[in-house]
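Below, each structure is written out as structure tokens.
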Structure I
Amino acid sequence: MSTHAHPHTDTSTLRVAIGVLAAAVVSIAVNTGIALGTIALDPSGTRMGLDLVAYAPLTIIGVLAGTVGWAVIRRYAAHARATLRVVVPLVVVLSFIPDLGLLISGTADGVNVAGLLVMHVVVATVTVATASRVLPLVGYRRTV
């Protein structure tokens, strides 16, 4: 049993790795802007998770996890596109739980948590955009 990519679609390991690296760099750069903007909106507010050392590793983990999830669904789901349309938003919403826990517990304020939630959306958006290019669904045939 094998899978076949469209003849003009390069899904080589190197191409995927470069895509993942680019997605991580772009996500970290955008998240840095969000962190700075969040701090600027509320300079005396909490800063939970808004330091580079806190969000950069988690951003990388998010990009990697998202790409692996995309690849697994692409490979094994009978209807990958439909599955991703459900799974991606569901995973993003589930990723909000720890941040909402910070708000509920009083560990972080609303502006801080809003910034963190936007960061999750950024990572998901950049990862989906990248995965759709380096592991495209178009022209991909799953064989059982």
Structure II
Amino acid sequence: MTIALQFTNVTVNDVDEAIGFYRDALGLDVQNDVSSGGHRWVTLGTPAQPGLGIVLSDPHAGRSQADGDTMQELLTKGVLPMLVFNTDDLDATFETVRAAGAEVLQEPMDMGWGQRDCAFRDPSGNMVRIAQAAAA
């Protein structure tokens, strides 16, 4: 038996604004864009991990009004789970994302467990970390 992650969801305030960050700053490809009931679910991915999709949607997409309101509160507080990406060139990736106007939370630095990483906020306030494995 094998098991693999297929999708992960990221809640955002504005799907179009989020696409600008995840596609243009991080270099992900838009794979699917579905609208229903006034909401959108946009799936992005990368050829480096075929079969894994990041799905962007607003807080109320597919949720009850009460659950959507709760998600909006958590998004506003900035306490939803972060995404962690891996890159083979942290410094270049950092400069690309910073040049795109993302809010920098941490510039690239060596971490005690052997990797280097940096951190940004996406346009909705979600934390996005980018890591590079230590040189062998």
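The numbers here are math on the coordinates, done by the rules we state, and not lab data. Quick caveat: nothing in here was measured; it's all calculated off a predicted structure. Cβ atoms are built from the backbone, for glycine too; each structure is taken alone.
Calculating relative contact order in percent (Cα under 8 Å, 6 or more apart) for structures I, II picks out I as the one with the greatest value.
Calculating distance in nm of label points 7 Å out along Cα→Cβ at positions 23 and 127 for structures I, II picks out II as the one with the greatest value. Structures I, II were shown, and helix-only ellipticity at 222 nm (-39500 (n - 2.57) for each DSSP H run of 4 or more, over all residues; to 500) at -6000 was computed from II. Taking Cα Rg over 2.2 N^0.38 Å as the criterion, the largest value within structures I, II is that of I.
Here mean count of other Cβ atoms within 10 Å over residues 39-46 was calculated and came to 18.6; which of the structures I, II was it taken from? Answer by label: II.
Hey, FRET efficiency 1/(1 + (r/R0)^6) of positions 71 and 87 (r between Cβ atoms, R0 = 35 Å, to 0.05) derived from one of I, II reads 1.00; which structure?
Values: I: 1.00; II: 0.75.
Here the read-out was taken from I.
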